[in-house]
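Peer 1: Take a look at these structures.
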Structure 1
Amino acid sequence: MFGLKVFKYLLKIPTLIFCVAFVVLNMQDTTFYFSPIASPLTLPLWALGLTLFALGFTVGALLVWLNSLPKNKELRQARKELKKANEEREELEDTLREARTDELHSIDDKVA
């Protein structure tokens, strides 16, 4: 678990440094054309860059989530089966415990 935390920080810190440097170094305005739908939009370059970065991150996260859906379904099914098996095991343990108790009582009755 410790290695995963270190790996996360090794990804987060350079990304944060890159974003801050990008904002500081790209303060000039740029015109963004999204023809033919709308008129040109003038934005600071850093706003456009970070927006595209965030959009790419969101699309990537969505794709990862969509790809994990079948595995999550299998996991839910396996948990459901495990819960059912545990309940059945508990019932069998209770039945065995009762049978042993009944057997001990019958032995006590025979001895007495």
Structure 2
Amino acid sequence: MADPISVIGTVAAVLQLAQSACKAALGLYNSCSVVQNAPQEIISISRDVHAFYMTISNLESSLRSDEVATVVNGDVQIMLTLETLKIPIENFSKASEAIMEKLIPHLN
């Protein structure tokens, strides 16, 4: 069984990152969605960002559940998996923000 303090810290960190990633993904998705006559690459990015948003949003909801917290607390492998998600989720948020900075001037 994982250390309860470690579990709480990991889950809290993933929840915070997931919240930030959801916000970034939704902003990027909404911006890509309004591009008129968008090239196929923009359409593909928009779809992928929306799928990522749905996945991270579902993860966030699940991690807030008491039942899931009990399972996470008792499974070292799930804890390790959550740990490995922290960096890609954070990287996604940073990349989304950078893309938005470049995209916004072209939307007005």
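Read the figures in this text as sums done on the coordinates, not as results from a lab. Because the structure is predicted, anything quoted here is derived from the model rather than measured. Cβ atoms are built from the backbone, for glycine too; each structure is taken alone.
Peer 1: Could you figure out which one of 1, 2 the value 78 for percent of Cα pairs over 17 Å apart was computed from?
Peer 2: Going label by label, the one that fits is 1.
Peer 1: Here is a follow-up. Among the shown structures 1, 2, from which was the value 13 of relative contact order in percent (Cα under 8 Å, 6 or more apart) calculated?
Peer 2: Here the read-out was taken from 1.
Peer 1: For structures 1, 2, which has the highest computed value of distance in nm of label points 7 Å out along Cα→Cβ at positions 15 and 31?
Peer 2: 1
Peer 1: Comparing FRET efficiency 1/(1 + (r/R0)^6) of positions 47 and 95 (r between Cβ atoms, R0 = 30 Å, to 0.05) across structures 1, 2, which is largest?
Peer 2: 2
Peer 1: Taking distance in nm of label points 7 Å out along Cα→Cβ at positions 55 and 87 from the coordinates of each of 1, 2, which one would give 4.9?
Peer 2: Clearly, the read-out refers to 1.
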